[in-house]
1. Match the computed value 1.05 of Cα Rg over 2.2 N^0.38 Å to one of the structures 1, 2, and report its label.
2. Of the structures 1, 2, report the one carrying the highest value of relative contact order in percent (Cα under 8 Å, 6 or more apart).
3. Suppose mean count of other Cβ atoms within 10 Å over residues 48-55 works out to 18.4; of 1, 2, which structure was it derived from?
Structure 1
Amino acid sequence: MKKVIVILSLTIESVFNLNAQTAQDTLEIRQAALGYIESQHNINPKQMEEALHPRLVKRSVFRDKATQKEYISEYFAENMIILAEKYNVKRDKFPKNPKKEVRLLDVSAKTASVKLIADDWIDYMHIVKINGVWKIINVLWQYNDIKQHQ
């Protein structure tokens, strides 16, 4: 009897999770994640702004060279929009065909967890559906080469 209850519970949970994500949600979540990275490839601050919630916080762990203490670096939506405008202005920050793999880790009716795998780093994103639009609200990232966190 316990097995039947567990299986039934898992089945019900799966049905609710499937109903929480539509094909359109999947498309829009991917579009937000791609807008974030492609805005840096293409020097497009408007595209970055459209992908982000205004209260976005982007964080990573760095090590101070002088003290060797680790600290949390934070950027906000405003910083990211400026980054999209200036970071790749010489068009030398990315390869000709940049890597931009989006993996949906979990999706519910109003929230999604996404892993973006780019050329030199990985971004874990929380994306929220607010007023019918999917926006990135949190990013936790790191370089693939951990030595770059100095």
Structure 2
Amino acid sequence: MHRTIGFKERRYIEELRILTKSIALDCIIDDQYDRVIYVIKRGDMGIAIGKKGDNIKKMQKVLGKRIEMVEEAQNLDEFIRNIFKPVEIAEVVRDDEQRYNIVIKKKNDLGIAIGKGGANIEKARILCKRFFGIEIGDIMQGAGQ
């Protein structure tokens, strides 16, 4: 999937590399939720977060925005699981309208999966569209939970 990264995003990616020694493949500045979302190279997530989240705290001070990180994945299913961590995803189901709906395992995780004001589901929609060219639909609880 072809992605365009602007000057400001490149600057933020470089800032992350300098402060944390980790590699970000992409950066999305989400003004709606006042955050910066990084897609981190597979295997670099621990370095990017830092001990007790120190690197994220540093980045938040430098950029003045909330920082969120998602580890890259080669397939859609794994990528969606990474976006919604720590929520356990039961399955990703494609509907009649060619959207992908997320089925979670535990009822208690529904609020976390959606996020405050829909922030987490919106993050999933942005990233899945950008990396896989697909639309995310709804989040629902699995049967019998």
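1. The value was obtained from structure 2.
2. Numbers: 1: 24; 2: 18.
Biggest value here belongs to 1.
3. 1
Bear in mind that the values in this text are calculations on the coordinates, not laboratory data. Predicted, not measured: the structure shown is a model, and the values here were computed from it. Cβ atoms are built from the backbone, for glycine too; each structure is taken alone.
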